[in-house]
1. With distance in nm of label points 7 Å out along Cα→Cβ at positions 12 and 188 coming out at 0.9, pick the structure among I, II it was computed from.
2. Once mean count of other Cβ atoms within 10 Å over residues 36-43 is calculated for every structure in I, II, which label goes with the largest value?
3. One of I, II was used to calculate distance in nm of label points 7 Å out along Cα→Cβ at positions 124 and 164, giving 1.7; which?
4. With Kirkwood radius over Cα pairs in Å, for residues 44-99 alone as the yardstick, tell me which of I, II scores highest.
5. Taking FRET efficiency 1/(1 + (r/R0)^6) of positions 76 and 116 (r between Cβ atoms, R0 = 30 Å, to 0.05) as the criterion, which structure among I, II has the greatest value?
6. If you work out relative contact order in percent (Cα under 8 Å, 6 or more apart) for I, II, which one comes out largest?
7. Could you figure out which one of I, II the value -22500 for helix-only ellipticity at 222 nm (-39500 (n - 2.57) for each DSSP H run of 4 or more, over all residues; to 500) was computed from?
8. I have 36 for percent of Cα pairs over 30 Å apart, calculated from one of the structures I, II. Which structure is it?
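All of the numbers you see were taken from the coordinates with simple rules; none came from a lab. Just so it is clear, the structure is predicted and the values come from calculations on it, not from any experiment. Cβ atoms are built from the backbone, for glycine too; each structure is taken alone.
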Structure I
Amino acid sequence: MCSRREADRYIERGLVLVDGQVISELGTKILPDQEIELAEAGQKRQAAQATFLLNKPIGYVSTQPEDGHKPAEVLLSKESRWREDRSPRRFNPAQLRGLAPAGRLDIDSTGLLVLTQDGRVARRIIGEDSDVDKEYLVRVTGRLSSEDLKVLNHGLELDDKPLKPAKVTWQNEDQLRFILREGKKRQIRRMCELVGLKVVGLKRIRIGRVMLGNLPVGQWRYLRDDEQF
C-alpha cells in the first residue's frame, strides 16, 4: 500500500499499528499472522496525495534537470492546468513535494507523462510485477518489410536481453502504433534502428486504461478518483 520510504515516515509519525499497538521503531519484526494497520490520519494523508497527467512537450526531461534542460515538473502550475479538467481538486504547491515521474519519456518525445506523490501509483505503472501496457504513435522514415514487422513484434534484443513481445502495427503509411509492456531507455527508437527505420516523431497516448485524449501539449490534469491504470 506504500513504498518503503513512505512506510518509514508513517512509522516515525506513530501512524502504524500492529495488533492495535503503535509501532515506533523502524525495522520492527512481526509474525505473519499479526495485523498491520495504518491509522486514519495516515489513510487521509494517502488520499490527499496527488497524481498529475501531463502532456509533455519536446525539450523537457522526465526526471532531474540535465544538460541545461528543464524537468517536466516545472510545467505543473495553476496557470497550466487544463481548463476542461473535471477533477474537483484544487491545485496546491504542496502537491509538488516528493513528486516523481512514473516512467520516463525521452526529451525528444511528447505525450502522456505521469507524475505522482503516491508510491502505489508508481508501482502499478513501473513496478517489477507491473502488467500495465503503454501505447505510442511513432512516425518513421525508411522501408519496413513484413518480416521486419514480425521481428519488431517479437524477436529483438536490447542490451543482450530479449525484449518482451510487443504489438506493432501500421497506423498509416508513415506511422506505427506500438504497445509495450516494458520501458527500456529509448526502447522504441532503438528497436526501429535495428530494422532500418528512423524515428522522426514519438507520442505516448495511453498508459494502461488512462488515455492522453484531448489534453493539450504543455498542460496537465489530475488523475480522477474513478480512473485506474
Structure II
Amino acid sequence: MKKYIAEFIGTAVLVIMGCGTAMLVGCDAAAGGGYILTAFAFGLVIVGMAYCIGNISGCHINPAVSLGVLISGGMSVTDFIGYVISQCLGAFAGAGVLAAIFGLGNVKDMTGGFGSNGLAGVHGNIAAGLLVEIILTCIFVLTVIGVTDKDAGHGSFGGIVIGFTLTLVHILGIGLTGTSVNPARSIGPAIAAAISGNTEPLAQVWVFIVGPLIGAAVAALLYKALRPKKA
C-alpha cells in the first residue's frame, strides 16, 4: 500500500507543478519562455520525486512507464493495476489543488484548460497527435528502462537523466500536443477542465491515453530485443 500512496503523491506533485506552471505562464509560441519553463517544471519534478519516492515505488508516476516496466518483467499485473489507479487518482487530486489555488486566488489559467493536452498544435489531426505521443513516449520510456536496468550500472544518476529526458521531449512536444507521454497527467486535468465547463480536452483525451501506451509498449519490446544477453 505504501508504494501506491507514493505513486499517488508523486503524480499529484507532477500535475501541480508541471500543469500549474503551464497554467501560470502559458505556452504561446510568441512567448517561447513559457515552453522552457513548463518543460523544466515537468522534468525537475521527476528529478525531485525520483530521489524522494524512488526507493519506495520506483517513482513511475506515469501509467506508460508502469506499462513499460510490466512488459519488461519488472512488476506484477496486480501492482500495475494498483499503480495506474493510484496515478490517475493522484493526477485528479493534483488538478483539484490547482482548481482551488487558481480559483481562490482569482488567477487566470493561461492554457484555458488546467494545462491539459490538445491537438491544436497539429491542427486537430488525430493521426499526427498519436504519432507525436508514440514517438515521444517511446524515447522517454526507453530511457527510463535503460537507466533503471540494474545490469547497466548507471548508479545514482538515474533520476537526473530521466528528468532531463522528460524536459527534452517537452521542448518539442509542447507546441504540438502539449506533451502528454503520461495518460494520468492528461486524464486529471481533462476531467477538471470538463467540470469547469471546458469539455474539449476530455473529448480528445483518448489520444493521450492510447498514444503513450503504444509508445511505452514499443519502447519495452525494443529494449528487450536490443538488450545484451547476460553471459
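1. Label of the originating structure: II.
2. Values: I: 14.2; II: 21.4.
By mean count of other Cβ atoms within 10 Å over residues 36-43, the leading structure of I, II is II.
3. Details: I: 1.7; II: 4.1.
That value comes from structure I.
4. I
5. Details: I: 1.00; II: 0.45.
Sorting by FRET efficiency 1/(1 + (r/R0)^6) of positions 76 and 116 (r between Cβ atoms, R0 = 30 Å, to 0.05) in descending order puts I first.
6. Details: I: 24; II: 31.
Largest one: structure II.
7. On the way: I: -5000; II: -22500.
Checking each candidate, the match is II.
8. Working: I: 36; II: 17.
Here the read-out was taken from I.
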